[in-house]
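In the part that follows, the structures are each spelled out as structure tokens.
Coordinate-derived values only; no laboratory data. Here the structure is a predicted model, which is why all the values come from computation and not from measurement.
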Structure I
Amino acid sequence: MDNELRFEPVVPERWGDFEILFGPQGAFYNCWCVALRLPHAVRTGMAAEERKAHMRERIETGPPPGILCYAEGAPVAWVQVGPRHDVPQFNSPRTVSRPLEEGDAHDSSIWAVSCFFLLPRLRGKGMSHRLLAGAIDHARREGARLLEACPIDHVKQSKSVTLCIGSTAIFDAAGFETVARRKDGRPLMRLELRD
């Protein structure tokens, strides 16, 4: 793969690229990246096409819910990154990713990087570090003050589906600091983007 990667916000004109990347299975088990956008009971009651339609509507409504990564002109990866309030389930009081302070969930300057998806052939090759760097750059450009994540400490294999939330190691390497640990193996991490 070419080392030149290009990151672009997922705007309505890029829906076709998003759809190509996610493929007929909608990324992980027809999720279409709605896991943190809809309550579990709602999401599991939806057909795959309904989840896909929900994400398409979200992209069409704007602002962009994340960024696509391109290599040699083709979409190869996706990172869900945006204001915390855009991923309601990330803020649920029952989750390990819940905000430190109640107001953080509504503060438009506090962003979250909450999901990664890349083509299977690219997994285990250090791409997650580059994707996270792209997400950080995007958040900074868009005026985010803080960027948070709730990754997982260890997985047994690099191709594990749980890596859609990211490995703690990549966030450590990018300078994130642990600000809470509500469950073993799932730290809430934060990077300050402004001095």
Structure II
Amino acid sequence: MDIDSLLLMFLFILAFIGIPVGIGLLLYFIPKKLGYPKIAKYLIILYGIFVLTMVFYTMFSDELFSKNSAKELVEEQNIQLKDDFELLTNKSMSAIGDYYHTFTLSISPQDKQEAITRIKNSDNFTSNTDSIDTFMYQKVQNRYFGKKIIQNYETESSFVREYFEPSGREGYAATFRRISISKINNELQFEDID
């Protein structure tokens, strides 16, 4: 292992173990030293419950993701789901500074047609795939400041709506979301990359 790997591992341990333990010790020992041992016990119990809740939520976030959550994310992109649908897959991954979330829905033929019509009727819709640069790979001049951009296009296999919004803060990731409606199946795929 090189020195950079060891430093990164040390920072990871410090951030995710050392800081929470340090906060817990402060919440316990400060009230205890001030003469409030019962308050110290209650604070440490509440803090422990909070930390465990955050750990379990992080570990099981994919299992806790619901159809309502999926519907809200899709409807934020102005694609309406009126009929019942099925959540086929749901995956999320995160690392320091990065987050990736994708899910696939099985939607009704009516919702599929409505979504395709909404994409095709957009002002900036194009079916010329040669002129399309996806925001994911496009060299955006300023990824931190600027206005949000929505791009609608057609590929050989799907109709796509991409959404890009700069973070507004230096050093913070921009929001990138893509909805793909399959031409073959009644499926909608959602991707969120931050």
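Have a look at I, II and say which one yields 23, 20, 17 for semi-axes √(5λ) of the Cα gyration tensor in Å, as calculated.
I
Figure out for me which of the structures I, II the number -12000 belongs to, where helix-only ellipticity at 222 nm (-39500 (n - 2.57) for each DSSP H run of 4 or more, over all residues; to 500) was derived from the coordinates.
So the calculation was done on II.
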